[in-house]
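J.: Listed below are the structures to be examined.
Quick note: the coordinates plus some simple rules give every number you see, no bench work behind them. Values in this document were obtained by computation on a predicted structure and should not be read as measured data. Cβ atoms are built from the backbone, for glycine too; each structure is taken alone.
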Structure 1
Amino acid sequence: MAPFKPRENFTARNQRIFKDEEAAIMEGRAYIGLICPGKDLLRFGRKFLLSFPEQIVRGKKRTRYVIGLSKGVNESNFVVGLRLESQTGERERNLGSVSLGFDKDSVIMIPNGHFGEQPMLDRFKHITEKPWANYLVELIEEHARKNGFQQVKIPVPESLYYYKNPVNVDSERETEQVRRRMRTFYGNVARAMHYERKESKNLVRWLQKLAKGNPETKATYFVKKL
């Protein structure tokens, strides 16, 4: 059996990603629909981003799931991504991600949906006993608490650029289908994770409620192996 491809140390990987995106932000290159100004990403998110730990979850049939910092694609320069690696020589497959934003007191998250790999995500849920988005959100919450943030926010979908301007749609019907899926997806994550609508454009969870050792809120860092 071939070994997994050697992985870059996550600290070095985070530093490389941060350096590349810092240069892009300072040069004025930005994504559409950013959830916070690029300079806030650097000012308030630097420590969080550089120290975000990588996690590996063992899969089956010579596969493993890797969770860690990656370059963003839409609403942020940075995401926490879920990827699938294989010992069979197949390329890495991106399964889902959560975009990151920051302000002085908060980490802002946008779960981005998945990339059409539902069987692999179903397997991840079976192993971790959590839907992929909820699992990533928990890890981000725990890391935010450790880095001194007071709250975490998920914008309501109606406030997002891609809700107002969906892509790859050809009719009003398709537009509404995309928006309905977004509302359902965000609603499911928010209800499961006990977020409250305390602001007009955000669902909020205060990190003081994430008491250490609380089994209902503590992030799952150890998962069963098959």
Structure 2
Amino acid sequence: MHKVISYLDEVSILSHLLPLSAICFLPGRTLNNTYKALALLITVSFLSDLICRVLRYYRYSNLFVINVYTLLEFLIILLIFYLQWNSPKYKQRFLMVGTSYIFVFLLLSTSIYGFFKINSAASAIAALLILGLSIIYFFELISDISTPSLLNNPFFWINLAFLIYFSGVLFVFIFSDIILDSNIDKSVKNLWKINYLLYSASSILFTVSIIKWKKIKL
């Protein structure tokens, strides 16, 4: 079991290649702006994981990279929901949420955590906001009588990925400053592997969504 856990970070990094391969090589319908934003999210996540792994290999701190990724991840996911809803009435709300989060992130980073310590509060706030958006979207999708089948809706799988991932890692993010402490016991550090496991599952769901999108006939 311990050996399996030790390979979860490699599996997580490689899992990025599933949706990226589907985007690049699977024939079919071209990507709309929502899926272009998803491709950006996956690419940024992939590069972030690679950089973190290289820094860890050379025994440098990768916490600054994790913090920057937290900010970029939230803003890109916010963009994905904005593009998917595609409603002028949401534009101001999304801008307000995005601007407020940037302000809170910078405030926490400069006054409490710093940029080179894990910003657990910012990670937890981002997870809660994304969970809220996922739940709202699910309710709207269920109440929309023009949606014939949830399972055939490509964005359903993206939203499901966000819901599973962020609900699973919420408490890991809340206690991430403890879990990633260099002096903490290794068994506690392994809780961070939940992040890798759930992201691998999300990559599979992203891939399902991309396949379903590309199979839709115009």
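J.: Consider the structures 1, 2: one of them gives 32, 9, 6 for semi-axes √(5λ) of the Cα gyration tensor in Å, for residues 149-196 alone as calculated from the coordinates. Say which. Kindly include the intermediate steps, with their values, before the conclusion.
T.: Working: 1: 25, 12, 6; 2: 32, 9, 6.
Corresponding structure: 2.
J.: Work out which structure the value 0.45 belongs to, where FRET efficiency 1/(1 + (r/R0)^6) of positions 109 and 205 (r between Cβ atoms, R0 = 30 Å, to 0.05) was derived from one of 1, 2.
T.: Working: 1: 1.00; 2: 0.45.
This figure was derived from 2.
J.: Tell me which of 1, 2 gives 0.15 when you compute FRET efficiency 1/(1 + (r/R0)^6) of positions 29 and 181 (r between Cβ atoms, R0 = 35 Å, to 0.05).
T.: Values: 1: 0.75; 2: 0.15.
Of the options listed, only 2 reproduces it.
J.: Something else now. Consider the structures 1, 2: one of them gives -25000 for helix-only ellipticity at 222 nm (-39500 (n - 2.57) for each DSSP H run of 4 or more, over all residues; to 500) as calculated from the coordinates. Say which. Could the numbers behind the result be given before it?
T.: Numbers: 1: -11500; 2: -25000.
For helix-only ellipticity at 222 nm (-39500 (n - 2.57) for each DSSP H run of 4 or more, over all residues; to 500), the value -25000 is produced by structure 2.
J.: For relative contact order in percent (Cα under 8 Å, 6 or more apart), which structure out of 1, 2 has the highest calculated value?
T.: Checked 1, 2; max of relative contact order in percent (Cα under 8 Å, 6 or more apart) sits with 2.
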